[in-house]
Structure I
Amino acid sequence: MKNYKSLLKTTGILILGIIIGWLIFKSDSEVIPIKENSDTEATSKASIFTCSMHPQIRQNNPGKCPICAMDLIPLDLESGESDDINQIQISESAIKIAEVQTTLVQRAVPEKEIFLSGKVKADERRMSVITSRFHGRIEKLFVNYTGQNVKEGEKLATIYSPELISAQKELFQVIELKQSNPDLYKLTRNKLKLLSLSDTQIDNIEKKGELQYYFEILSPATGTVMKKMVADGDMIEEGMMIFELIDLSSLWVLFEVYEIDLPWIKIGDVIHFEVPANPGKKFTSKVTFIDPMVDHMMRVAFVRSEINNSGFNLKPEMFVKGMIKSAIPHVKNSLIIPKTSVLWTGKKSVVYVKKKESEKPTFEYREVNLGEETGNFYTVGGGLEEGEEIVTNGVFKIDAAAQLAGKNSMMTAPEINKLIVTQNFSTLFEKIMKNYFSVKNALIDDNVEKGKKATGEIINLLLLIKKESRHLTQPAKEKWLEKEKLLSKSFENIYKGKNIEDQRLHFAVLTNPLQEIIESFEMNFETIYLDFCPMAFDDKGADWLSEFSEIKNPFFGESMLNCGEIKKRIVGIEK
């Protein structure tokens with residue numbers, strides 16, 4: 001009982017202490033000001049919140065990311081103020097921090113340095129194989145080892161042959177008939193020549209009038225003995241190989257070229273190469289032959305050059321390292337951009353273009369079609385124009401800023417998939433485009449009838465392609481039917497046109513629907529250009545499609561043939 005009273009007393013004292021402490025500190029807490037921290041200020045200022053890992057998440061209030069549950073952060077509105085989804089604005093200070101550098105898109109003849117490896121080989125055209133044309137026995141060899149050098153006409157061996165002895169006897173018998181039966185005499189001499197005797201040897205036999213039991217084999221060419229197949233005393237048979245000679249004063253150098261580099265190489269290109277066995281010495285040769293086949297295992301083709309080897313410093317099977325600097329034969333003047341300006345993702349190639357007309361530094365996301373690789377550059381098949389300014393350093397940082405700002409970027413831009421069509425549809429449309437170009441060229445030539453003829457063929461093709469469109473997927477079918485009515489009406493109006501001006505008026509309407517079809521459907525086309533004339537139709541301007549880069553104006557013909565410019569290349573690589 002005593003303990004119980006003591007516990008109650010202690011509890012009461014504790015409760016009383018808590019009440020007194022609350023009364024003391026309550027007034028102090030009311031007068032302490034509460035400072036807004038930086039997060040609170042940012043929250044009050046920000047109207048949009050995003051996730052640093054998933055910038056596609058955009059909310060008006062702070063919270064958690066619905067994907068990764070990270071805290072949403074206020075979006076920095078200093079970057080990306082442009083309403084265009086493909087454009088992002090970046091402050092001058094951020095550009096300096098990111099070390100952004102730009103360069104102008106230019107036209108140039110694309111060149112590429114291709115590094116090659118290969119081997120020195122003997123010239124197959126300078127090989128000589130010496131075979132026996134009769135039975136016999138090697139009496140004496142004058143060539144005793146492989147690698148020995150011999151000259152043309154030099155003795156290689158002495159042979160005893162009963163067959164040659166019999167042929168000499170026949171010659172002695174017909175010598176008396178030389179005047180009365182010259183044909184028989186010639187035949188007998190030819191028999192000896194077929195047995196590898198020279199005219200000089202046969203003349204000596206006739207002059208001496210005695211049988212020769214031993215005959216010399218003479219070298220047919222100057223060269224090095226690469227194979228020696230006999231020894232003293234060996235019996236030889238008709239057709240047996242005795243020696244193989246190779247003239248090493250001129251050699252082949254065979255280089256291995258990967259199939260991706262073959263378009264860059266042509267006959268006559270200069271190759272500079274070195275041989276590890278001759279350090280410090282430079283050799284130069286020219287491409288004389290390109291192998292028509294690619295090795296199915298190594299995926300290389302052999303490119304051959306020839307080199308003078310009068311000093312015999314080079315030996316067959318020596319390794320060589322070469323370099324060839326070449327331009328693509330069919331590309332004369334193309335747009336080129338540095339490799340550092342390109343971002344790759346899947347099928348897309350992305351660059352950032354600096355907009356000149358913007359007050360603040362603005363960069364535009366742009367997908368481009370790339371052509372051949374040329375050293376530190378790529379050729380451009382579409383998406384850029386000459387004179388545009390692109391980012392070459394700091395591209396990843398700009399793309400990251402665009403991603404955080406919710407703009408199109410390397411990772412967030414949607415894939416543009418072309419509509420699939422049947423092979424028959426593609427073939428028919430290619431024929432339509434071919435005739436479209438014929439109509440254009442007729443307008444260039446001011447030829448009304450020629451234009452009507454090509455238009456008539458197009459009208460027939462449109463009837464065929466309308467039937468074929470039944471086999472397309474629903475999206476492709478809807479896209480085609482959307483444009484088909486306008487195409488049919490315009491081509492009919494061209495066909496009915498009374499004069500060249502009527503035809504030109506309706507021809508101008510065709511550009512947009514044809515361009516949209518070409519860019520939307522999965523079909524193979526040669527290079528097609530979109531050209532523009534600012535003076536057409538009383539300075540209103542008009543576009544047309546062309547199969548060549550040279551400007552030839554269908555709206556003025558001969559009167560202003562070269563008026564206009566290329567707006568862009570919509571498909572294909574410039575050739």
Structure II
Amino acid sequence: MASSDIVFLHAPTVYDFRKKPIFYGPVSDVVPSSPVFEMYPLGFMTMSSHLEEAGFRTRIVNLAVQMLQSDKFDVEKRIKSLDADVYAIDLHWLPHAHGSLEIAKIVKKYHPDSIVEFGGFSSSYFCDELIRRPEVDMVMRGDSTEIPHVEMMRTLERGGDLSLVPNLSWKDKDGRVHKNPMSYVPDTIDDVKFDYGTMIKNAIRHRDIKGALPWLGWDKNPLTSVFTVRGCGLNCAECGGSHSANKNFLCRSRPAFRSPEKLVEDICAIQDYLKSPIFIIGDLRQGGDDYATRFFSEARRQGVKNHLGMEIFRPAGDAFFSEMERSIGEYTMEFSPDSHDESVRTAMGKNYDNASIEKTLTSAFDNGCQRFDLFYMTGLPQQTRDSAIYSASASKHLWDAVGQEARLFIYNAPFAPFVDPGSRIFEDPEKWGYRMFARTLEDHRMLLDNPSWKQVLSYETVWMDRDTIAEVSYDAAQVLTDTEFSVGRIDEEMRDARSERTETARTLMHRIDDIMRISDPAEREAKLWEVKAEGERVMLSTVCNKKNLDWETGSIWANTPRVISGLLKSVFGRGRR
């Protein structure tokens with residue numbers, strides 16, 4: 001009997017990044033994880049919760065985190081030490097196209113009789129290509145695979161007919177490929193189990209807290225998440241989670257919401273374990289004004305105390321934020337207009353003006369918002385160099401509008417590294433003015449093996465080629481730094497430090513360009529290794545101050561009494577709220 005029925009494995013973007021001269025650049029400056037993208041998808045936890053309840057033994061092993069923790073961590077030794085019937089590897093985000101496939105090969109090397117399964121958005125999109133790879137036995141398609149996973153494991157346990165498992169692509173014993181219908185697409189996600197206690201109990205059971213961390217540093221600064229929805233009602237051109245992508249490739253014709261009451265229940269369950277910020281994924285208003293009203297009412301009734309992070313997909317006003325202030329102790333907002341150039345934003349399908357953005361900011365701060373994060377990107381449809389720089393320089397007007405509010409953080413980063421598969425741009429690049437360097441999964445895997453982030457970019461546009469997108473990303477970063485200094489948000493020392501870091505990164509990129517022109521492979525490799533250490537030094541906070549993304553919270557160890565109390569409640573019941 002295997003020690004686990006199923007082990008969920010999370011790989012780094014590139015395997016083994018520690019043994020390759022890679023200059024990551026600013027590809028992860030505005031997300032919690034590093035450029036290795038060591039943050040595993042929340043689906044690991046929800047699938048594990050459903051499987052554990054059904055009687056299966058699960059384990060989450062974040063290989064990417066452990067590789068970041070120590071240069072001496074032996075990936076092959078760890079994989080060899082595992083014992084499971086199924087090894088489930090996520091290919092949710094396309095930047096894992098290299099690492100996930102290499103990890104699958106290692107699993108097959110040491111566990112040839114076990115099943116290697118893939119899942120996630122990118123796995124679903126590239127399913128037909130993925131299932132034909134020798135290291136892959138199964139692909140679970142769709143955005144809600146908790147129940148299909150339970151059915152799959154029960155079928156394997158009793159030797160049943162895999163053709164009856166919804167959403168599954170699989171190989172039989174003769175290697176023939178079968179593709180079951182995408183028949184499980186729930187119209188609500190109220191039945192999904194968002195139980196962080198499963199993750200905690202899992203780590204305790206296997207005495208492997210480090211290996212189960214969602215991303216590097218999570219134990220020191222834990223941030224949790226809950227979902228309002230799967231699918232989306234919007235159709236932003238660059239997004240692989242847009243309405244058209246969901247409809248065409250995940251068979252989801254309309255969003256599936258979690259009821260406001262269940263959402264608040266999820267938040268209160270997390271409060272039982274951790275006094276940490278909780279990020280609510282999805283604009284509360286997507287489900288209609290009544291959805292947000294019910295959420296706020298329930299939050300007041302049940303007593304939401306933890307700091308909540310909210311995202312909005314369109315501008316909001318006083319009525320929304322005043323309800324937020326009345327119903328929640330502390331809250332933070334995130335908003336991604338993507339460009340301050342209204343023509344660019346309109347081209348992407350975001351039809352609101354800059355006055356609405358300004359009004360959103362003032363309304364939020366007038367109604368108790370603790371901080372507001374605003375995001376712009378470089379490499380968009382209709383976007384020229386001047387347009388991209390304008391987004392950075394326009395930050396002055398926004399800070400002036402809120403009185404240089406210290407709690408407003410503005411970020412400007414490249415649209416990198418890949419155009420999302422399934423997005424309207426990916427499906428019809430010429431219409432949107434894009435030239436693509438990668439169409440297949442293998443194309444993306446090969447791009448990731450390049451030493452410079454610029455060479456990894458899967459696209460360029462008719463307005464900016466690859467070189468220009470990279471240069472303008474650094475130019476915009478410098479303009480944003482200078483603007484922050486001019487309005488008094490940062491001092492001269494911080495301005496100079498950020499400017500030096502940006503220019504160091506730019507110079508490194510140019511050096512790598514020169515190195516790649518060397519014809520001799522051995523000399524070229526040696527020169528790349530000479531810049532590896534410098535590249536690692538600036539791989540975080542390349543074009544912005546990434547520490548601004550951190551939310552002040554106690555470590556998981558400071559939450560130990562609460563964790564113990566939460567575990568007891570999960571065993572004996574939380575009682576009626």
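Could you tell me which structure in I, II was used to calculate distance in nm of label points 7 Å out along Cα→Cβ at positions 232 and 248 as 1.4?
Going label by label, the one that fits is II.
Assign the value 0.00, calculated as FRET efficiency 1/(1 + (r/R0)^6) of positions 240 and 384 (r between Cβ atoms, R0 = 30 Å, to 0.05), to the correct structure from I, II.
I
From I, II, which structure was mean count of other Cβ atoms within 10 Å over residues 256-263 = 15.4 calculated on?
Values: I: 15.4; II: 20.4.
For mean count of other Cβ atoms within 10 Å over residues 256-263, the value 15.4 is produced by structure I.
Once Cα Rg over 2.2 N^0.38 Å, for residues 176-447 alone is calculated for all of I, II, which comes out largest?
I
Tell me which of I, II gives -10000 when you compute helix-only ellipticity at 222 nm (-39500 (n - 2.57) for each DSSP H run of 4 or more, over all residues; to 500).
It was calculated from structure I.
Match the computed value 156, 104, 46 of Cα extents along the principal axes in Å to one of the structures I, II, and report its label.
Considering all the candidates, the number was obtained from I.
Ranked by distance in nm of label points 7 Å out along Cα→Cβ at positions 120 and 512, which of I, II sits at the highest value?
By distance in nm of label points 7 Å out along Cα→Cβ at positions 120 and 512, the leading structure of I, II is I.
We did not get these values from a lab; they are worked out from the coordinates using the rules stated. What you see is a predicted model; the values in this text were computed from it and never measured. Cβ atoms are built from the backbone, for glycine too; each structure is taken alone.
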